[in-house]
Structure formats: structure tokens, C-alpha cells
Structure I
Amino acid sequence: MSELQAAIASYLPELTAFRRDIHAHPEIGLEEVRTSALVAESLRAWGIDVTENVGKTGVVGTIRGSRPGERSIGLRADMDALPIHEATGLPYSSKNPGRMHACGHDGHTTMLLGASRYLASHRDFAGTVNLIFQPAEEGLGGAKRMIADGLFDRFPCDSVFGLHNIPGIPVGKFALREGPLMAAAGLFEATFAGKGGHAGLSDHAQYDIALVLAKYVIALRELAAKEAAAGETAVIRIGELEGHGGASLNVMPARTYAGGTMRCFSRQTQAVFARRIEEIAHELAAGAVGASAKVEMRWITTGLINAKVQTQASIRAAKSVTGSTLDADTPPLTAGEDFAYMMEERPGSFIFLGNGTEADGYGHNVHTPRYDFNDAVIPYGVEYWVRLAGQELAG
């Protein structure tokens, strides 16, 4: 066991207790008051310069190396929970009804804190490490809020790095790829309005906006398949459909609704989706008498693209932790990650770390009521961050 690994092992009981404490007290995006305060308190206790309220509830810790150097890096962890009712039955399960750490951000925060503790007491590096504890990753734009609040002006970073756990991959195994790794993710809502009428009268078929809705759902499926950039994976999925909501099944609705998500990897396809999802709705509405369409959409994240130099840095650091247990060509995921906005501002790399498997060979997936971050992962994440920082600021 190396000196670093021995130090991490000595931290582990406290880190595990910290992780389970914030798991029991989850806070959703921009409400991470308790979590942020605990993070700031821990950083200060280790002699780290702390700035709070960056992007409302974000925290940034700054550690300067003992050797001269101008380089600086940013290491980022997310802190927010999800509006999900926990069903794990664990002793440390959520005490906040309807709130749950169902994505492992409690573990991400804990691993970066463990690395912060070690780096604060071992400053034999040349340059500056900025520890970025981000709020509101889950769809509320925490990365953009921190950037708008001057994140990279106040805390300069030559490059930025992020990490996320992945259930179903063995504990301690890392996975990433150069180039597109995670998708741009957006939401859309389309509402069709019409006259409605008696469903049994054949001459009213021309007013049928339920048929408009059905054609719209099919058209969006075709849009994703046909109009994405060449070779790009893209999906459009409907998450909610709604008619008039009444109990009379022989009434044609005067209003129909479809809401869903769009995922792709390039700005080019984002632009196509943003234009065509609205155009198709209006084109179909125009084919029904007295019908109209209204479409609203927004992008939650942009595509996460790993830069070549920073990806190689992540690979070297991960291999120094686990040897050869690394997948450097993992398939891209159509899940979104708003760290992508930080990576648009500074070149960076994002890596996955296995959260383990269940007896059936799988793991409870993130964003589900039975998910829990695996505490056995903590030492691997802490060591990765420390080795990455030392490697990038070797002087």
C-alpha cells in the first residue's frame, strides 16, 4: 500500500460517515444550503481557501502548491439530489420526503472532499487546484450559473475534469472515450388545439386533433432517425401524452399534448431538432380544420466532448490507480451532463467510475428509488483525483 493509499484508508471512516450524512439529508438543485455549508466547513478545517455562494449555492476551494507554477486545473463534483422518494430502506435513507440522492452526487462530493484533504496537506506540486463543488446539475443549470458568476475569471483553470459513477460496472474500473461521451439533452412540449366534437359523426373527422397528435409522435421518431448528422446517435422520446382528460370516450378532444426529451451529440443536430420539432407541429396542425399548434422547448445540456489532451491525462491518472482495468473506448451515452458547459469554456475530460454490480450482474440504476452510491468506490475516486492533480501540476 502506497503512502497515498494508506492516507485514504485512514480517511475512509470519516468520508463514509460524511457521505451517508448528506445522503440522509438530500437537497435538490439551488437548495443545497446544508450540503454547501458542510463542504465549506470541511475545506476550511483543512486550511483551504474557500469561496461560497458561487452560482448561488456553489462552493470553490483553492489549494496552491508549495512549488512555483502558473498552471491551474479545476476538479468538479456535483452536490444536488433528485425529487424522488427513496425506497432503499437503508439506515441512512433520506429524511427529506420526496428528496433522494439517486444519482450518486453524495459520493461525488465525498470523493472530491477526500482528495481535497490529502492535497491540502501534501502541497508538493507546482500550480493551483480549484475544487469546484457545483449545485443544480440535475436540469437546473448549475454549471451555467457558476460560469455566469465568474467561475473561470475568479478561479482560472487551464483545464477542467469531472467524474461520475456508473452502476453495473465493477468497482474501481474506469471508462471514458475521447470525443463525444454524453449527449446534449433537451425537453419539448407541443400542444394542439382544435374544435373537438362528437366522435361518432363521420363529417367531424377533419377536426380530429387526436389524429394530429398520433401523426406527430410518428413524425418525431422518423425525425430522429433521418435528420441527425451522419453517424450520430440521436433520439427523441415521448414522456407524456394527454387528450381532453374527460370520461366520455365518444368525444373528440379540443386539446392534445405531447411532451418529451431530445438527445443528440452535435450542435448541428441540436439546431435541426430545435427547428423541425416546431415546424412539424405547425405543418400537421395546418392539415386539420380549425387546429393550431404551440411548441416550447429548451436545452438542458449541450454535448459533452472530451478533449484529446485532457482525455489522455485522465487515462494516465486512472491507470495509475487501477492498472489495466480501464475502458478507453466506452460507447457514448445519450444521458446528459451539464459539466459539458464548463468544458465548452475550458478544455476538459469526463470519466466514469464503476459503482459495482448486484448478484444478478447489474446494479440499481441512477435516478431510481433503490439506487445507492457504493462506499467501496470512495478510495478509487479520491486516489484518481489526487494522482490527476499531481500529474497535471508536476512542474
Structure II
Amino acid sequence: MTIVQEGDAMNWIERESKALIQFYRRQNVVFVKGEGCWLYDENGKKYLDLVAGIAAISIGHSHPQFIRKVSEQLQKLVHVSNLYYTIPQIQLAEKLSEISGLDRFFFCNSGAEAVEAALKVARKATSRKKFIAFTGSFHGRTMGALSVTYKEKFRKPFEPLIQPVEFAEFNNIHDLEKKVDENTAAVILEPVQGEAGVYPADKEFIKELFRLRDEYGFLIIFDEVQTGFGRTGEWFGKDHFGVKPDIMAMAKAMGSGFPIGGIGVTEEVASKLESSEHASTFGGNPLACTASLATIEVIESEKLVENSKKMGEYFRKRLEGLDNVSSVRGLGLMIGINVENAPEIVSKALQKGLVINNTSENSLRFVPPLIINKEEIDYAIEILGSI
């Protein structure tokens, strides 16, 4: 094999094009290091990271406390499977119950897996089949998660998918009322729609959703894969509405970049589940659970939920002052804006040392590490204002 120097970006990009299935359209940069809110390419150029691994790097890159805890566990025990008890898994479930208010947990490896588990649990617990999702929704690309994802371009090539599924208009309770019935197993929604462009649910809509649940007996699944662990300025998106869903899916920031996902359920839902009805070989392994525990510990000790709320307000205010921005929305450090030609802005920002991403041709999303400060936000605003 030819040895290529780490600094030879074009060689790495060419090798990637021959070695990997081309599912991704990547930005033209090779990152080799991360520290705090900053990334470094193969030539040592520094970039402010407002993508954070798509809302995953909650406590910043290379946090020393995170590295220490994960390294210690790596030297002790990585994996034994769920045929045996392991301490970090139990500790994580107990901690999640404390911060989420849900009762029992199942761990997997990603957000899509968490949604798959949530859908299976809803069907088993209700003995019903039908799901209701929403326009603009995105829940993942595995077959079940894809079935409740709205965009037809994602679903069409892989049909037939799970049925029956109906899509109601997001934040329109009257449309939802027309579609729920006694056959509905669950309504699944994101408290803030991320891939759609960062659109929060209305409080009155959530209130009426829970009223319909009580009337028809379906379950409510909150997909908190992107909104969990301080992202919106609360521990979870549900906390903005003062509600507790029957099932909650989580991942992304849960391990600050380490692959882990899971679901939390109420005791009532858990009582209707039996052994061997769902499983995951690697789910909840000691290393992943330690990564999640370390993440939560840092979020608590550094008051990052509060920082998310405070810096989110500051960031949105600064964005509102930009001439090329027509709309600013979001909660905490989950922010969306409307602009003209978003892909071009993403490309130009990268050249200037700013990592951002677009969710459509006219929408940008900002989900930086929760440790971001005013000076770093000002740096981002300066670049965005110059494009």
C-alpha cells in the first residue's frame, strides 16, 4: 500500500472516492483534529465548528474529562453483550431517569435504531399498527424510521415500507384530529424539527396532542435524537412544554460523538414488554455508557444547559442583525435561518474558517458545541456578514 502523508488532502479525497460507497456529498476538507469548538484540517488550518457532528459533539472536541473517563473504561472492559450485567449501563439508566423523568431504558447505537425500537415498542404496548408522523419530519433512514420520515425522495426508492403511516400537517391540530383514530399505535414527532430547518412545535399544539392521546389511547413518541441533552436550552425538548411522552428516542449528544442511542419509556409502557422482543448486541456496552455518563457529568458541572439557553439567545439576536438573513428561529443552540443560496454560503464560509451546514437551498442550521462563548459567536457573525 502506498503511504500518503497526512497533509496530502487531495490524495485522501481521491482514495475516499475509490474506497467508499458514495452515499455522502462531502465538503472539500479533511479534518484531523478537534479541540473545544474548533476543528483543524490536515494543513493545520483552524475552523469554528457550528455543526458539531450534526448536533452530536455536545461538550466540545477532545474534552479532557471525557477522554479520561472513556480511557479508564477502555482499559477495563469494552464489551461483553447484554447476556450479562454491567455497571455503567445500570448507572446510565438511573441517571437518565433522574434527568428525563422517564422510568426504564433500552440502549442501542444510533438515533435511527432508537426510533426503530420506539416504533416496535409502540406496536407491542398498544396491539395497534398505525403511526402518525408530520410534514417536515425526519426520523432516520432505516426502514422503520424511514417510514415515518416525510420527504418522498427519501422514502420512494425503498417502498414498500411499514404501513399504515399517515402524515399530518405539523403544528395543525385540526389536521391531526382527522387522522388519529382507535387504530393509532403512536404519534411520533420532533419537539423541534431539525432537518426541516429548525421549526419548534407550538405549545398549544403539544397540549392538544396530549388531549387526543387521552381520548384515543395511542402513545406519544418524542424523537429527541437532535433536541436532547441541553441542545434547546433545557435537558430535553419536551421540557419546554412541561409534558412527559410515553416513549422518548435519544442519541447524538448523548455520547458527545461516541455512538450511543436509546429509548426511555414510562413504567406503564414497560409493563407491557417481554424479554427477547428487542435486542442489540453492542447496545449499552460499558464503553458507550461510560461515554454518555461522562458527557452528562460535564454538562452538569459546566452548566451547559444554561449556557445553551444563554448563548442561543445571544446567537439569534446577532443573526437577526445580519442583512442577508430573512428569518431566525429555534431554541437554545439549535438555530435555523433563511438565506438566499444556502449551499454557496456553506462553501464560502468553509473557505473563511467556519463550518456550517444547510438543510435546504434556502436554510442554514447552527448546532455548535454547547460550550460555545460570545467571542466565538462573534467570530461566526463576522464571517457570515462578510459573505
When distance in nm of label points 7 Å out along Cα→Cβ at positions 270 and 310 is calculated for each of the structures I, II, which structure yields the highest value? II
Which of I, II yields 1.8 [distance in nm of label points 7 Å out along Cα→Cβ at positions 190 and 238, calculated]: II
I have 2.0 for distance in nm of label points 7 Å out along Cα→Cβ at positions 54 and 278, calculated from one of the structures I, II. Which structure is it? II
Comparing distance in nm of label points 7 Å out along Cα→Cβ at positions 22 and 198 across structures I, II, the largest value goes to I
Taking distance in nm of label points 7 Å out along Cα→Cβ at positions 78 and 374 as the quantity of interest, name the structure among I, II where it is greatest. II
Supply the structure label, taken from I, II, corresponding to Cα Rg over 2.2 N^0.38 Å with the calculated value 1.12. I
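No lab work stands behind these numbers, since they all come straight from the coordinates. Please read these numbers as outputs of a predicted model, since none were measured by experiment. Cβ atoms are built from the backbone, for glycine too; each structure is taken alone.
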